[in-house]
1. Match the computed value 18 of relative contact order in percent (Cα under 8 Å, 6 or more apart) to one of the structures 1, 2, 3, and report its label.
2. Quick check on the output: -26000 is helix-only ellipticity at 222 nm (-39500 (n - 2.57) for each DSSP H run of 4 or more, over all residues; to 500), derived from one of 1, 2, 3. Which one produced it?
3. Taking 1.15 as the value of Rg/Rh (Cα atoms, Kirkwood Rh), for residues 179-250 alone derived from one of the structures shown (1, 2, 3), identify that structure.
4. With distance in nm of label points 7 Å out along Cα→Cβ at positions 43 and 371 derived from the coordinates and found to be 3.0, which of 1, 2, 3 does the value describe?
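Derivation of every value follows stated rules applied to the coordinates shown; laboratory data play no part. Small disclaimer: the values here were computed from a predicted structure and weren't measured. Cβ atoms are built from the backbone, for glycine too; each structure is taken alone.
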Structure 1
Amino acid sequence: MARVNFTAKRVGEHYCPEGKAQAFLWDKDVPGLGLRATAKGAKAYIFQSKLHGQTVRVTIGDLEHWPIEKARLRARDLQMLIDAGKDPREYAAEQRAAHEARKAEARRQDVTFGGAWDVYIESRKPHWSARSYADHVRHAAEGGKAKLRGPGLTVAGPLASLRPLKLSALTGERVAAWLEAEAVQRPTMTALSYRLLRGFVRWAGDTPEYRGVIPADAYTARGVRDALPKVSAKEGDCLQREQLPAWFAAVRQLGNPVIAAYLQTLLLTGARREELAGLQWSDVDFQWGSLTIRDKVEGERTIPLTPYLAFLLAALPRRNEWVFSSPAAADGKIAEPRIAHTKALEVAGLPHVSLHGLRRSFGTLCEWVEMPSGISAQIMGHKPSALAEKHYRRRPLDLLRMWHTKIEAWMLEQACIEFSIDGTKVGLRAVQ
């Protein structure tokens, strides 16, 4: 092919003859550099050479953006790649891929804890209970919003101070400092926040977008373990046998029968407050005497519907699908029984017992009737702790009923309440 020295005039005058799709002009100074003109009048510099016996053609660019000398330099660079046995097209693709990888890595390194946390909780929401999801939202909330109940603004969660940090900054040293600062005012909540954070770090390690960004010692460093608040059960947050008469009397006198039944059911089943609040009428089987409770350990569990408990539930109004309904609540179910319980404790002259303390009370009081620990754990929905319990000991409902009815009868006896069933007639009276 004929070659000429590229000049501005020759380049400008080059055109594609009529009847052809394209025409080429080749530079004499730099082998492989050509100028292509198309039938539509477009012009562009190209580079053409041979690699492993195959023709390689690469478009350099149009005349407007590529002066002659610049095009020659580019052609020489492309020839150097050919001489090195590299296909310029593949090399360019590799360079683009490497560039995109660097950009992606830079974006990964710039991700903040807050941004990744929000992605985490939304991606895991279908796998969590409503209570677990709400805990994750609350512990990382930035606060400063009007409270749904009562005056004032919400307080930021323990994890909120970590939200602005880049994931790469979540070192063991930084997490330990966070634990020490937060544990001063709220050790119990901080300990739970740490467990939530630990779950997040594990998720990030399994997620390609975040894998390898968080330092490996984020929650395993010795400093983190040393700073973790040591939280134990509240001392005294449990009803004693001799306190049962006063407690039952005060709770049964509450003006709201739904809350009164809810609190008694908490004590008589050892259920978690949220899973009991979510009890629906479709979960109650009066015919066969069972309750199906959706829990956070196994998804759901079925426990006996004991006689007194059946009496309590049968007397409740059926306003909607919720057993413990509330016309004032947005979702129609009981929302905040804690206030009424606190008032009942004051009337009874009893020390403070939390709603979770009622669950704890059930487990403790079961020891008075020598109920096997595995049975009380199954009723309460505790995670099995021993190998035998975990794999082999799933008691039938009738066996649970025998023991559950026994502890219910014992509690009523200690509370000086006589409960009798005569056919369909149900009666309650205080023992004189």
Structure 2
Amino acid sequence: MKKPITVGFGVLGLVAWMVGAALADGVMRDGLGAISSGRGGANIAFADNASVLLDNPAGMSAMESCGLIGLGVDLLMTDLNYQDPENSVDAKFHPMPLPEVALMRRSCDGRWGYGLGVFAPAGFSAEYDMSHPLLGDRLYKSIGGLVKVLPGLSYRLTDRLAIGATFGVAVSHAEIEGPYFVQTGPFRGAPCVLDLQGTGAAPVYSLGLQYQLTERTTMGLAYQSASRFELHGSASTDIYGLAPLPVSSRFDAEVDLEWPRSLGLGLKHELSGDRRLGVDVIWFDWSDAFDSIDMRFADATNPLVPAVLGQTVTDSLPLDWEDSISVRIGYEQAISPCAVVRAGYVYHGNPIPTATLTPYIPAVVEHGVSAGFSRILGQWSVDLAYQYSFGDHQEVALSSLAGGDFNYSRVEAHAHWLLLGFTRRY
């Protein structure tokens, strides 16, 4: 019994680390792992790497080997800049490693495939030291992370068609620290200093299929469910306007946070025996997921707060994000029996309207270019990739958020990824 318990705590520890570190340049990552990311994240119609379990579980039945183990670390380095009439600052530099691990097997007859993986597909993070016009020098900090633990199953219905599904658990963590203006209710526009954090879990699933159109062309279709969380945690605030001096209190906090569902179509085409081209087009339902972030605060430690505001304080931060389309194009070529090179390009439309843009979620990148390389050593391959994400800066004239804190502001973001993976095929 000791081994399962040890493995269980190991998985929980990995998930906890990944949740705290799950950061991304464009909130939803363009690709996971060195193989997929090296070709721009194109993966829905492929079956050659561990991230297939996340991107399209139907691919497990199409693996060339009977088993696959994938281990990887993706290192994220961001370059964020924020400007407004009081500030022109770069975000603090915090390189962050993101691990992923997956195991997949295929039955001897090639019909069934199954696997288990832990992935960090989404997140955001920013941290600035800035001057607030009312509250002076303050820290602005945000973190949002999503990790999925996914068991998966696939089945080959015919020689051409395979289907697959996952059903697992997602864990999310969010933090916000810094100046905040109340957005709703009779105290709309009241300033406070907020330090909020919460963690939660939710069920998630995905469905996918792969169909071999011709001997050289495969089509993939994949749907991933939304991840809807009620995060539980704590908050501390200094509230201005309730009394001559700031009113400090701690609360039990709940936050409603949703990561979007997606639907993707992918094509893989064998240009020749050693050259392959992949294209994925993915829709993300941001308009439903990031419409607003609802917050509830209860059990205040300061009795003045419930006397003035009631036993439970609620607020809703409007986001009003728009749906986005991601286009991922990748190419790879075997330059020898033991070496593969890759290149890719990614475009994803910016979902953030100017009216609700803040430095807390600076996800304004729109383009990405990548390159990758794999060296095959027996059953193992060493996989390397680099991705650079960039986009135009985004400017705010008059923000629709209460308080006017982000009027006449400007946000710019760049991100660099270094990816290292080890893949065993057996």
Structure 3
Amino acid sequence: MLLTGRTAWWRGRVVVLVGIVLVALNLRIAVAAVSPILDAVRVDVALSPTLAGVLGTIPVASFALFGSLAPMVSRRLGLEPTLVVATLVSVLGEVARSTATTSAGFLGWSVIALAGMGMGNVLLPPLVKRYFPDRIGPVTAVYSVAMSFSTAIPPLLAVPLANRLGWRVALGSWGAVGVVAAVPWLVVVVRSATARAALAGVLRRSPRHTPALDSRHRGEGRVWRSPLAWGLAVTFGMNSLNSYVIFAWIPQLLIDAGFGEAAGGRWLAVVAIFGLPASLVVPLVATRLRNPFWVATAFVGCWVVGYAGLLVAPSAAVGLWMVLIGLGPGTFPLLLTLINLRTRTSAGAVSLSGFTQGVGYAIAAIGPLLVGVLYGSTGRWEAPFGFLFVTLVVLLAAGWVACRPVMLEDTWGGRGPADGSLPLSGDPR
């Protein structure tokens, strides 16, 4: 029986919503599950300190490279099949690296796992655009929170699981999350073309729906010309740069300030926890604002005060500084929301998401390395924090461009036909 009308609307969207949340839960596991048990991994696979450092740079590099490729692949396969493939690739990488016996094998399979996750990062925003054009804020909020849990939960369970089952089982078992996440999308992909066409017809009748560009009128080659795209990409890059620096270097800063080694882990947990409220609230607020630049400004202010406190008087109110720094990355869910709010079509969202995250993660990759160079050459924190303050100024400038009420399709030249669309998986168009 065909799914039509309200039945198609809700049944189709429930499956997709579950799929979006489950994929979001899978997007950070390959990164977050390793660091707590890295010592055991290093012994068994002969991972030298240098290669362990390489392992730390692989996530952001993989997100940049494979995120940039996601629009091209989705143009050929469709959004939904590409997400299925990306999710299963991440599962393959996670499981295979848990069986690796050499450092090369472990690093290589880590790249495979992160390749799938990097593509998933890019594909979720346009899928929200496609299936939830009238619920962009709430759905983005839900999956942003899920991504936060994807970062927070694996480190809490990694050591207990490794102590009980061994690190290989503890690491490989996270592949189960990806397997479960792929199931709803397989359901979407294998639906009959007629049923999916009926669902698409209902979606197009939504008052908030705007049809996507046909792949014949794609804009991937023009997105780099858009000031909006560059504004989002640089804002994303500076936000991610600061986030990666925080998690890489805050423990060392606290040790230098006289705190014990265990304090770094505890305060980083505080940073992660206070990112959750922003993930939940910011998308809901952003969808109600014509220009949410003041939201970005508020989060930059949190970073500035938190950094200044750590630099000048780290022990005076370390809890307050960490709470403020935890709120700073609230720009991240804002940017995920803007990818959809600043595009008219799901094809535009694919292009903008791939460009924003590809360029953004490439920018972010230099952060921890440069902070390490500055700290290593001076032995003090003034120069690293000076660099971070400069990145926040750049973030504000780029954020002003990114938040302006302009649509991507209006900045990259000619548009596709009014009813053209990136095909639903299996759509003969």
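1. For relative contact order in percent (Cα under 8 Å, 6 or more apart), the value 18 is produced by structure 2.
2. Of the options listed, only 3 reproduces it.
3. 3
4. On the way: 1: 9.4; 2: 2.2; 3: 3.0.
Working through the options, I get structure 3.
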